[in-house]
Structure 1
Amino acid sequence: MMHTGNPLEEKMVLFWHQIFATGQSKVDHWHELIAQIDMFRDRGMGSYRDMLVELAKNPTMIF
């Protein structure tokens, strides 16, 4: 967070990742977890509804 150009955005990514926690043991492929974190980065400061819709499509939230 200290070496980014957008520290608030990274703090929000961490916040949403803690709220919608996905255990690494539930994810067979690490790239799905990275995609979820990237989605938080893209949608985390925007509409809560839009973020939840995207989150519902993410394979990490199925299990």
Structure 2
Amino acid sequence: MSGEVVGATNYAWHMFPDGAGTFDDGNGGWYYTCNSEVFDFMAPDSGGVSAIHFDADGNIVDA
């Protein structure tokens, strides 16, 4: 959920998730990427793309 830390990483997931996609990591796992639709007047320097890397078993590797 937005604002919560992703798994055992220290990365807090972004606010206002928008478009998303998945990409093969070449080792059986995948990356889930998601855009954060934030305007500067809402939260300066908070927009952009975040990603979560999953291994082949669906475990979170990194974010």
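For the reader, a short list of remarks on this structure follows.
- Structure (1, 2) behind the derived value 1.02 of Rg/Rh (Cα atoms, Kirkwood Rh): 2
- Source structure (of 1, 2) for distance in nm of label points 7 Å out along Cα→Cβ at positions 7 and 55, computed value 0.8: 2
- Set 1, 2, criterion distance in nm of label points 7 Å out along Cα→Cβ at positions 31 and 47: the highest-scoring structure is 1.
- When relative contact order in percent (Cα under 8 Å, 6 or more apart) is calculated for each of structures 1, 2, structure 1 comes out greatest.
- Origin of the value 0, where helix-only ellipticity at 222 nm (-39500 (n - 2.57) for each DSSP H run of 4 or more, over all residues; to 500) was derived from one of 1, 2: 2
Each value in this text was obtained by applying a stated rule to the coordinates, not by laboratory testing. It should be emphasised that the depicted structure is a prediction, and the values quoted were computed from it without experimental measurement. Cβ atoms are built from the backbone, for glycine too; each structure is taken alone.
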